[in-house]
1. If log10 I(q)/I(0) by the Debye sum over Cα atoms at q = 0.10 Å⁻¹ comes out at -0.77 when worked out from the coordinates, which of P, Q, R was used?
2. In terms of mean count of other Cβ atoms within 10 Å over residues 210-217, which of structures P, Q, R is highest?
3. Comparing Cα Rg over 2.2 N^0.38 Å, for residues 130-281 alone across P, Q, R, which structure shows the greatest value?
4. When helix-only ellipticity at 222 nm (-39500 (n - 2.57) for each DSSP H run of 4 or more, over all residues; to 500) is computed for each of P, Q, R, which one produces -9000?
Structure P
Amino acid sequence: MNGTGRAAVLAGAGAWLPPQVVTNHDLSLRLDTSDAWIRQRTGIAERRVAAPGTATSDLAVEAARQALKSAGTASVDAVVLTTTTPDRLCPATAPEVAARLGLGTVPAFDVAAVCTGFLYALAVSAGLIAAGTADRVLVIAAEVYSSIIDPNDRGTAVIFGDGAGAVVLRAGSADEPGALGPVVLGSDGELGHLIQIPAGGSRQRKSGLPPAPGDEFFRMAGREVFRNAVERMTAVCREAAEAVGWEPGNVDRLAAHQANSRILQAVADRLGIEGGQVLSHIERVGNTGAASLPLLLADSAAHGRLSPGDRVLLTAFGGGLTWGAATVVWPRLHIESPIRNEV
């Protein structure tokens, strides 16, 4: 099938959350913090944590099953998975997920862009469809951040949670509901130190030195990340909206990476988007990294906060530094709520 003129169209979506809920009160029992402190600074009240023995692939498989069910299909031509917490450094997690889903020997690979990973994976998958390499692609974002967060670090332990989201993209036309607009992406490696895990990679392993205490954990320079996130997401949202002839302030819904409620509000204010148009469930699930956007979309659609015909502006920001944005007119899909699901 010739790839010319083919668009990637959203055909299904799903998500999954582990059953264990960790509340702010739970954290206050072992950290110097409180429910009021966490809510004021992040907007988070609780987050989900994967049980011992549960890996990223386990969450990915469950979210993928929901997305395939939503799309009404049992087969795809490729699997693209994005995560910051792969099951192993080698091999990639996607092939195992594809095998467990019974998808045969389809191409499957991982994409690493931290919290912007879902948008990077969408762009790659849309490219596979546009080129005619695939007619249908399963895109999964899954994270077990509890495996890389220092449980004693108040700056990160209160923010991150575990979860997974997935979508199915199919080949279609650019003028139909669900068609992705151009995905606008960016990065700045000079600021990569702001979000990192210092130990475990070739840089540390070949240094000849043992990792420093705590270097195996995720680190984030909160103040600088906040500033860059607001600036980059605001700018890239304007680019993505302009690419399809939209005014950012006139979109029906802003679906932004659930990093921090204050970041969400700052981006919305700069874009002229009213608070009621901003999709959010950060209070219940926290920051789930790359899984944040597909989780948010699935949950919002399942609960009627996202309706067919809504013009949606998607954006995210993460380590790298990386950022991105895209547009979609939301299609009619059947999606089950991830909040009720258990692994």
Structure Q
Amino acid sequence: MSFSPDTVPVRLARWEGVDRPFSLLVSTTARTPGPGELLVRIDLATVCGSDLHTVEGRRPSPAPSLLGHEQVGTVVGVGTGGVRCVDGTPVEPGMRVVWSVAASCGRCERCRDGLPQKCLHLRKYGHEPWSERSPLNGGFATHCVVLAGTAVVAVPAGLPDQVASPASCATATVAAALAAVGGTGTLAGRRVLITGAGMLGLTAAAMAATAGAQVSAVDPDPERRSRALQFGAGTVSDGTEPPAEADIALDFSGHPAAVQRCLDSLAVGGRAVLVGSVSPGPTVALDPERLVRGLHTVVGVHNYHPHDLDTAVRFLTEHHRAFPFASLVAAAHPLERIAEAIEAARTGTAPRQALAPHATPAP
């Protein structure tokens, strides 16, 4: 397979700013991938909560920009020097892949310290300014240039697009959250509290339950609570009653009351992982004496390590038939109807809306 920028049209839905419509751009000038880069044909992209927050103005983001960082695609071009997957497999044209939300330099002090997800020169897909020189830097397009320093993982043929696409953000972030408490190998018999039963919370319930944990999920929405039971939660709650003790508490909502519940629920030796608090908001109370005497650990997770993406794809490959992951993604919209997809993400009940960039719009 090969990609010729002179003959294959490239389309993208460019975000122009808050309260402004997307612009559909058609170009045939996509550059050939440079050293260590890939050119990937995007087969399916999903609308993450942070995409919606950007559109609504709740998350600062440059405009114009090409949003989207959850996607699965097929490699159509490999830059000189080649690219390897996280597990060392050489990337070849025709390979189906997902890739990390960001590219790291691999050289700065943070990368050397094992924190490539916080690289001093980090470039994040779907969050960078759009330019004519680098137009394909997000997921809401027919193609993406995957930069050097990006984690790439091959997707097995049996894993559906709608299950694989969220791996690039939602599933890998959950894998990072569980790695922060020692990994799934430490969860057997543990009492795990999950606050927020959206895409990430449901995924966390499935991963923790599979590892043998006793999972309870808290969410004010009854439909989300019902889904949590399908994804391995043993008990669900709307959060109005006092919290029960938990060995591990994971917050994916970012709501101050949910964060407080996680902190207040910790048993002796308990660990809380905060994932959802990615926007400014009210502070919560932290009793230092209780933390000290309880030997508690509180840690934040943002972005993820490349190995977390590999863990995510392996989990989905092995367990996506045991849990209804495919049902979490609504039927895909063509790229031309991105406004409908964004509105459905805002008002619909499905945890994810999807875009099929190569689909032809119905008349």
Structure R
Amino acid sequence: MGSSTDLHNIPIKNLYYMLCYAWGHLAEKEFVNIAREDEKDIKHLLTRILLVKLRSLIKRGFYREYIGFQEETSTLKGKILFQESLQNFSFKRAKMHCEYEEMSHDIPHNQIIKSTLYYLLQSSKLENTLKDEVLQVYRHFDDISLIKLHHSLFTKVKFHRSNQHYRFVLDICRFLYEALLINEDSTEEKFADFEREPKAMARLFEDFVRNFYKKESLEYKVYRENIMWEAEGENLAYLPIMQTDISLENKERKIIIDTKYYQHSLTQYRGASKLISGNLYQLFAYISNVKKAREKETIGILLYPKTGQELNLSYTMKGYPVHIYTVDLNQEWKIIHERLMEIVS
């Protein structure tokens, strides 16, 4: 057995690279150089990067959109609302109700940024020197409304050519919002320890590996795939749909990768190390039910982060090649890159 690797202590730079792949922002990878030698955690690094991006945004000018207004005014503009004007006797005050649009910075894109900065300022977990920098940037958002953040806000924001430069900024804001577990019934907050949250890290590991192969393995089509059971009988609708984490496909091969983010990639049975049976069953169900293409090899891979010994196991199960691999996320990024490319070569 090799030395044990603590998944809670993945280098912050590696976590940032994983996020860049998962979010589809490879152009932003070089911002990792902002990290200090004694960087506290990924949230502090992302806050530093956010501030750099926002300073650039402030120089460029905030993105604006048309916002609809409705008010009683003595200056006629837009569409006159005659019914509302008559009902409120506006004419007696030499006014009319009008509906009109104006360009404004006070839109969800900028409101999310301001509210994220506000929550960072309230956090007791953020270093004071970094909090001072946050405050300097926050003051540029005086004309922007402070709002209560929630998950749906991030999904409703629309991006297009004119505001693409906001996408990375708002991805950071979303991460920080999810890391800052805000109690909606009070002002209490706490930093969630992202690196120690298994479900969050499992999602990141899967998204990172999928997008890594999309960007780096151009010979393959990379996607998630729904697989139906090869079954006969009544009421087949009751059978659950299987969805792969990652499918890679070219003219010669189809590779189905199932990522598993566990502190231990092996289990113990009567004093002996064994593979986790449920993971093997799941992978075999995928490769044995997927629709076969003529003369195309179908391969199954279980991929774990390395926590003990490195795994390079190969089997043939019912005619299907099955491999179990680990990747050491504590290595230099170049080595991680080479390992992932080797796995599908």
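1. R
2. Q
3. By Cα Rg over 2.2 N^0.38 Å, for residues 130-281 alone, the leading structure of P, Q, R is R.
4. Answer by label: P.
Bear in mind that the values in this text are calculations on the coordinates, not laboratory data. Because the structure is predicted, anything quoted here is derived from the model rather than measured. Cβ atoms are built from the backbone, for glycine too; each structure is taken alone.
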